[in-house]
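Novice: The next part holds the structures, each set out as structure tokens.
Computed from the coordinates by the stated procedures, all read-outs in this text should not be read as laboratory data. As the structure is a prediction and not an experimental result, all values here were calculated from the model. Cβ atoms are built from the backbone, for glycine too; each structure is taken alone.
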Structure P
Amino acid sequence: MSSTEGFSDFFYSASDGLRLHARVYGEANSGRWPVVCLPGLTRNARDFHELALYLSMHAANPRKVVAFDYRGRGQSAYDPDVKNYNVGVEAGDILAGLMALGIEAAAFIGTSRGGLIIHVLGALQPAILKAIVFNDIGPVIEAVGLAHIQSYLERAPKPKTFTEAVDAQRSAHGQDFSALTDADWTRMAWALNRETDQGLLPDFDPKLIDTVAGLDLMQPLPDLWPQFDALGGIPLLTIRGANSRLLSTDTLQQMREHHSMMETMTVEGQGHAPFLETGDLPEAIATFLDGAEQRGTTTD
């Protein structure tokens, strides 16, 4: 590992040999459940930087936090086969990373695609899931929300400077994220882009766009209710952006009916997906994890 501010870089090999990356915060923290952070479709480990610092440096209950870059994102290698950009392969990559890190079980935080991967992990290796935080995702994805993502990725602007990148994000998402500050928009642009010899570029394989562009939204989208129901015995917090187009209030209510242990939070002034480092979300997540671990320890 190589150290930097607040975290260490960890590189490992996927089952097919691809070189993958994760950030490890609070590496020396032990005695409490570690936390695994899984980002959205085109996002990367940097999305969780502030939350990971908060959880790893928490005064009362500091935790080890691992934030992953999926293949084709961040510092993980691009896959020459675009078909491998799917939640099944990516779930296997996460399991390989946790094995390399020696983590047998953890609490998981999944934003959007990260939550879908958690559904798959629950089917593949349920014992690894101690507690779950879903960030604006559930077993049903609304077609209108996926169409919005599809449209944005296909027509995304190509900013030449960091200032242009911030303005582009605000222009595209400002209506859904009225609660964000200038600092929030700056962090978003910083997390999404990287500086290269060719200028500023989105920090993901452009072929990822093909995996979304090829979806036929005129056909019913498959749901994950069986996989969600299999998570019924695991403490769960679902966070929804009040302006979300991807996770509906109807689905959230059905999730409550299916999962008696589920807690919920609605974040006003934010859409898909809420920034987990904003407002009282970091402490709310920390409190949820502490409570889940305390109850789990009591019943063991």
Structure Q
Amino acid sequence: MKYSVVIPTVGRPNLDVLLEALAEGTGPDPCEILVVDDSETRLGPAAARNTGWREAQGEWVAFLDDDVVLAPDWKARLCADLQNLPPDVGASQARIVVPLPEDRKPTDAERGTAGLATAHWITADMAYRREALARAGGFDERFPRAYREDAELALRVQDAGYRIVRGDRVTTHPVKPATFLTSVRDQRGNADDALMRRLEGSRWRSRIGGAQGRLQSHAITTAAGLLAVLCGVMGRRRLGGALAAVWAGRTAWFAVVRIAPGPRTWDEIVRMTVTSALIPPAACWHRLRGEVRHRRVRP
């Protein structure tokens, strides 16, 4: 089984651990391990993966994120997953496990990472037939973040006539580090959603098995807040007060929805309360930015 491994990286500390696991693990060795450093160019993981697979020599290209943790027998299990796959199978996805705290409920950030365990076609550990990558044209480099670029490629690979299967190998993806405003910064992905809509049509979310987004709700909340401020400036205090109450009520409900499944510690409650006020306008701004930027994109 001839396979190559491609790892895009921005220099995370786990990279050395990952490379050590690949070197010392049991099973057939890859043709090569291609580590593509994106820490300086910042072109994004899509561009880094394209650079890697186009240099790869293997029939299969296994993409790994630089922060995953591999089992000691990962190489053997990968080869077992790929062995004797029919020609119409273009990719094999690993089973992703996200370890969560056992002594408390997970935080909002931890729940976000846990979603990787059920996501379709993520390249945290995904092996593609090189021929399928070539026919599909590789990753779309207009996706600048590690968000949607893997699902969009998977749709094109399947549109080219290939199937994507789930293998038996298991890979661990640790919870991503988070700061107070991580959930607000994550709203940048709304710009990528605009690109997905342009490329795949209005039903793109159902095609990738994604849950319905909150953009419409965020738009209503943001509009209520902006109109309340505008009414205040224009001296229409009664209408402005009513709109401010709508904004406050919707923001409070959004915070409660996010707080309820979590550990409900004081720091988590404060974080959810503050970011629940910031997320709606951030989401709307990034979606608008994406719609404008990608307005000329055609499928």
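Novice: Match the computed value 17.8 of mean count of other Cβ atoms within 10 Å over residues 58-65 to one of the structures P, Q, and report its label. Provide the component values of the computation, followed by the final result.
Specialist: On the way: P: 17.8; Q: 23.6.
Clearly, the read-out refers to P.
Novice: To which of P, Q does the computed value 18.8 (mean count of other Cβ atoms within 10 Å over residues 202-209) belong? Don't skip to the end; give the middle numbers.
Specialist: Details: P: 18.8; Q: 13.2.
Of the structures listed, the value fits P.
Novice: Could you tell me which structure in P, Q was used to calculate Cα Rg over 2.2 N^0.38 Å as 1.13?
Specialist: Details: P: 0.94; Q: 1.13.
Clearly, the read-out refers to Q.
Novice: Oh, and also: On mean count of other Cβ atoms within 10 Å over residues 82-89, which of the structures labelled P, Q is highest?
Specialist: Numbers: P: 16.0; Q: 11.9.
Evaluating mean count of other Cβ atoms within 10 Å over residues 82-89 on every structure, the highest lands on P.
Novice: If helix-only ellipticity at 222 nm (-39500 (n - 2.57) for each DSSP H run of 4 or more, over all residues; to 500) is calculated from each of P, Q, which structure is the one that comes out at -11000?
Specialist: Numbers: P: -11000; Q: -15000.
Source structure: P.
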